[in-house]
Structure P
Amino acid sequence: MDVQPDIAQIRRIYTALTLHYVDGLTQAQIAERTGQSHSTVNRMIKMGHEMGMVEISIRSPFQDHLALERELAEVSGLREVVIETTASGNPEAVLARVGICAAELLVSKVRPGMSVCLTGGKGVSACVAGLRNVPQVKGVKMVPATGLVQGQHYTDVNHAAATMAQAFGGEAVQMLSPMFAETEDQREMITGMKTVSRVIEAARSADLAVVGIGGLRERATSYFDLHRDVPGEEGELFASGAVAELLAHVLDASGRVTDYTRNRLVVAMAPEDLAKIPVSIGVAAGHEKAEAICAVVRGGYINTLVTDEATARDVLARLKAEAA
């Protein structure tokens with residue numbers, strides 16, 4: 001016949017359990033503190049388990065991130081949000097970590113036969129750099145969504161497309177056009193060329209897009225590197241209400257394409273075409289990108305965002321304040 005423990009014994013069991021699981025003491029330390037033998041302490045802890053006095057719960061280190069991801073997705077209307085810890089005060093280190101997160105997300109979504117369109121920019125470049133030891137995917141194709149600017153690896157969308165294709169074992173389409181035409185007539189001529197129009201059409205038809213988001217007012221964008229005249233046009237640029245850059249188009253705070261002259265000269269897929277792509281991933285990091293991310297979200301151009309925690313909290317606060 002089993003002997004039921006009395007109240008005093010239950011108290012001793014509870015004390016042993018608390019010292020072990022709450023205070024973190026070893027059984028030997030508990031024995032020394034309570035004046036009992038090691039075997040007695042071991043037996044009391046075992047009895048506590050059998051009596052149902054112990055419940056073990058595991059708290060994910062990502063729990064706060066997951067809650068933030070869900071809340072930001074709900075408030076913004078985005079389908080998916082992926083957040084990386086802002087573990088450093090070094091913006092380049094933060095962007096590199098966000099790029100790795102974006103790369104991991106991309107790998108999880110790419111399937112055989114898919115086409116992926118992409119932009120240049122530091123965020124997308126960080127994503128491409130994060131593609132390491134990627135499983136090969138049959139028949140994937142990488143397509144530039146904009147014209148290119150040579151000189152910097154992060155503005156050369158052909159370089160980004162080729163590197164991404166190499167990582168997946170796929171092929172890359174090359175864009176044979178500058179980012180901007182010099183006149184509207186010249187843009188019409190360039191976009192009418194089959195070598196260019198076919199690439200833009202292929203980008204529009206992509207299954208997945210990876211795009212950077214530029215913050216104009218904080219100069220947190222490679223947009224100012226895209227044309228020699230852009231820095232000298234800041235007056236006109238900001239007078240148009242521009243706060244964000246997407247696909248080399250500048251947007252106002254509501255997400256509308258502004259009347260800035262260079263928006264009529266850009267050779268690229270239009271933001272409204274991006275909104276039609278089944279999976280559209282925006283990659284951006286740094287609090288200076290928060291205003292621009294909000295503009296892109298308001299425009300409804302992306303359905304997935306990869307960013308860092310500090311930026312995510314800033315974006316969430318801005319969107320909640322607007323809703324209030």
Structure Q
Amino acid sequence: TFAIFEVKRRKHRRFFDRNGGDILKSMGINIFTEGQLKKITNGYKKSIGEGAFGKVYIGVTDDSQQVAVKCSTAKGDVLPQEEFVNEITFQFRISHANLVRLVGCCLETDVPMLVFEFVPRGSLHSVLHGAGKTLPLSLPVRLDIAIGSAEALTYMHSHGGHNHVHGDIKSGNILLDDNLTPKVSDFGSAKLVSVASRYSKWCVSGDMSYIDPIYIKSGRFTEKSDVYSFGVVLLELVTRKPAKYGDNSLYIDFIRSFKEEGNGRKLYDEEILSGDDDARSHHHMECLDKISRLPVQCLKEDVDERPTMAEVVEELKEVKAIASGGLSSVAS
């Protein structure tokens with residue numbers, strides 16, 4: 001038994017050293033042992049999802065903080081130590097109200113396990129399209145979700161160099177807390193799995209409904225690829241229809257409507273426009289028309305014609321000011 005324990009200890013130490021454990025520890029990053037994570041998750045008892053990085057389990061730390069523990073199911077070439085250390089350090093230090101916070105990591109496994117804050121309401125995708133009773137979402141709430149998510153991406157794109165793109169933006173990776181505040185998740189998860197298959201990993205694990213066609217042609221993922229993916233999320237928010245891939249995709253239907261009618265009114269979610277007040281419904285319709293121009297720009301084939309995420313934020317904030325400012329704002 002001692003021999004087995006010693007083999008396991010040496011294996012843990014080998015992974016810890018290879019994953020830059022001493023460097024990360026010296027930087028003040030929270031390092032969990034494999035045993036601690038087993039205790040935190042109660043033996044990985046409750047899975048709350050599965051994504052590009054692997055399975056996600058809910059857990060509770062010793063100080064009663066709820067966390068989401070991501071355990072990779074991938075095998076293969078790991079990131080070189082320096083690149084992995086830089087990525088973890090960046091994620092640990094980046095701080096924004098609309099980004100899911102990295103709490104720490106476990107380095108005693110082949111592919112390190114990541115520990116994030118737990119976001120209780122689940123994904124925007126499940127709130128918009130989930131089975132059962134759908135949650136009513138007013139226009140101001142949808143705008144706040146869009147603005148918060150766009151601000152997180154803007155922050156991400158402007159910190160830590162040009163290579164910090166998200167790479168897998170979709171409604172399933174935008175989580176909502178109890179106040180419906182959005183928090184963008186899975187940032188860098190594909191990058192942390194494998195350097196050798198990083199770009200193909202995004203393509204394979206990412207939902208094809210959201211992936212920039214220019215990336216598929218060029219193999220290069222840029223900030224404007226995130227813009228494209230966010231454009232699809234905006235369509236989901238205004239239509240409450242799921243993004244589909246293929247000939248009957250939400251994107252194709254919306255662009256066709258926009259070309260034929262000059263707007264996407266055929267596809268807007270009627271819930272936003274319902275109510276007894278005709279003037280208010282008309283006001284919301286005008287706001288939706290303004291919002292719907294944004295995804296059309298975000299989904300342009302020419303990446304230079306797409307806005308930056310910072311420009312998307314400004315446009316959305318202008319619409320929010322109109323939506324909040326009463327009926328006179330539309331007429332002006």
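A short reminder: the numbers here are calculations on the coordinates, not readings from a lab. Keep in mind that this is a model prediction, so the values were computed, not measured. Cβ atoms are built from the backbone, for glycine too; each structure is taken alone.
Hey, mean count of other Cβ atoms within 10 Å over residues 87-94 derived from one of P, Q reads 13.0; which structure? Source structure: P.
When distance in nm of label points 7 Å out along Cα→Cβ at positions 71 and 311 is computed for each of P, Q, the one that comes out at 2.0 is P.
By the measure distance in nm of label points 7 Å out along Cα→Cβ at positions 31 and 271, tell me the structure among P, Q with the highest figure. Intermediate results must be reported in sequence, preceding the final value.
Values: P: 7.0; Q: 4.7.
Going through P, Q one by one, distance in nm of label points 7 Å out along Cα→Cβ at positions 31 and 271 peaks for structure P.
Highest-scoring entry among P, Q, by volume of the Cα convex hull per residue in Å³, is P.
When distance in nm of label points 7 Å out along Cα→Cβ at positions 15 and 167 is calculated, the result is 2.0; to which of the structures P, Q does this value belong? Label of the originating structure: Q.
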